[in-house]
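Below, each structure is written out as structure tokens.
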Structure 1
């Protein structure tokens, strides 16, 4: 027994194995979503497709997120979490279809986009289950760090997905190079699916906390109405959605943002890895602090101040021949932006309890991904307008939009004052149990 709030609540050691398998499945899904973004020019040259078509290979993950969310929530009402995650893993195997693009050179884009659609539908199966998985398997004293680890599996996949393609694909790409890239990612997905089927379980033999013992079933209509009536949740939803949209847009368009300043696709891959690695470090740190203090609102505000400051630094330093300062600014953005994901998840759970995590966190991700898709198209258009300005101009259409969006997101989240409903419910359960135990002793 690792930790107990009440004598009959137990966290099992096998939870760490479950965590590793769940993280690997989420990671393998994320790595396929950004395959072509860091090698945009090379992909365009090899497949003879446009930048807009290449951007769509990543954007499809954003626009199909609502459909995947509805499907995963509907399935979770009928099936166990294990069965739902297995279905998501099988959908993820659709990445193998992308290999057909190497044999169908007349119209390879069809194979590429279909091969992206299936894992795009699968993405919410993993991402929306992050907080639910942590609640199912971990006690309140470790629940926040588990949420942080699970939620960082997706950004870690994006980091590796940003770095590896630029290491495999050269300036004059060949079919062999693309085969190595696509088959490597596909085999990783196959391994994750195999482990999910063999190892993954829905829940431990006994619940780790009172909130998980008494969780309620999903009711589509009633839960949605309650969420829309929750003013603090709506504030969180609006601010978080813009922040997530910005992160998705920046990671997807990073090469196109920095290329006019003289940086290469290899630089873009390095920068993409830096933003994620820095964010992962702080996300784990934030997870430990949340576990110890449960001060979600305070941590949220500290991260927002840092995110705004780092965004200003990035825009000011986005100039030619400033590789190391630019890398530092991108690292700081990741350091403050990524931890907002697990912190916002915990805020959503606390302010909407006892509504199930799939709904409260799933809606955050849905809106963030939809707006992210719009941002990618719009910022991509603004980047083309940037060419009308000289390199010396710090404030260009794309950077002005990014900065304004950062400010709007931060100001919105700064006024968030959601309650800690789940923590209060667990505290009351402990107090009642203590009173009952005292009565029995007397």
Structure 2
């Protein structure tokens, strides 16, 4: 089927709901009835603005056709040969070259470039609000690096992101092919890194969606590459005679067991024709099959992430431990130190401080008396020894800490007002 001169034809869209192929020119459209292999007459387009077909990306949901702005968030519905504005957005230039796709009957976008940075999240068009909303990865522990022109495959609640172009974080004007493969689960709102792709998809000049798979071709390569991201397979087939003639700048489609491709018309220069190629005739012999992405890199990244997290946690723990104890007296069962310097204190004093700090209940006078009690002395004499011990401890602690108030004080027991109990200001100490 001869379509005509190459240059006026700018966009091609398959509407699976109506089994029609739309061939958009700047000011008109051809509609090809795929079931009848028939091209209807040329229909003039009442575009809402100049260069509209250049600046917007067509996409279909069921029987409906929409046009999404490349450089911003404007959205039009194409119906009855009219373009109806649907959104309340604007040309924000923050998602240039984002990947536009349909997920559960909603228009999604992933990635994109703008203001020397790249996006690493999804947005979707919300019909009730007529606004674009962000899909927050609220439960994710990792995030992919931002990319543009990425490939997308979505099945049920999973959206696979792979390939595309990434940007150098330290030189925003330098770009490089991304090999990362990620999966986002919309129910869990979480990312999972799957691995690194084994081939550079950016080197291919042609690609064709093939169900949940993607086909990649290039004039300089004699093979056809079929990527199944879900099963993690990469199959190589020999090209057939028709593959090299496929026009790279116009979308080809797979529909109901056949490929609909635009190829150069050998009889007329700068003309091309729409050709239907049955699936069994599209592929040559199978050459090889291997994994598309290497899962070891993802496991290494996870392990590195775990080790990094543990290292950071340990560093934070040690830092917090140092911070909390930097102006405190460190107390152990063996002795006391202040700012890494030990200071002399007798065994009874160390025991008394540990008793006061480690006790969950009130420490009464008798418990402290037991530490210094001499059976050969009477109660009054032992009480003086106990009071002297407390006074000496308070003097040493005040001197070391540079404070005026005694850290150890006494008060009446909450249980029995006749009993004297002791307490210590815990904020001055770090227990080990």
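Things worth noting here:
- Top of 1, 2 by FRET efficiency 1/(1 + (r/R0)^6) of positions 121 and 265 (r between Cβ atoms, R0 = 41 Å, to 0.05), largest first: 1
- Comparison of 1, 2 - label where distance in nm of label points 7 Å out along Cα→Cβ at positions 169 and 249 is highest: 2
- Origin of the value -25500, where helix-only ellipticity at 222 nm (-39500 (n - 2.57) for each DSSP H run of 4 or more, over all residues; to 500) was derived from one of 1, 2: 1
- Identity of the structure behind 8.0 (criterion: distance in nm of label points 7 Å out along Cα→Cβ at positions 17 and 345, calculated), options 1, 2: 2
- Structure (1, 2) behind the derived value 8 of relative contact order in percent (Cα under 8 Å, 6 or more apart): 2
- When distance in nm of label points 7 Å out along Cα→Cβ at positions 73 and 385 is computed for each of 1, 2, the largest belongs to: 2
- Given 0.99 for Rg/Rh (Cα atoms, Kirkwood Rh), calculated: source structure among 1, 2: 1
- When distance in nm of label points 7 Å out along Cα→Cβ at positions 49 and 201 is computed for each of 1, 2, the one that comes out at 4.2 is 1.
- FRET efficiency 1/(1 + (r/R0)^6) of positions 81 and 233 (r between Cβ atoms, R0 = 35 Å, to 0.05) from the coordinates reads 0.90; which among 1, 2: 1
- Comparison of 1, 2 by FRET efficiency 1/(1 + (r/R0)^6) of positions 241 and 329 (r between Cβ atoms, R0 = 30 Å, to 0.05) - largest value held by: 1
The numbers here are math on the coordinates, done by the rules we state, and not lab data. Being a predicted model, the structure only gives us computed values, none of them experimental. Cβ atoms are built from the backbone, for glycine too; each structure is taken alone.
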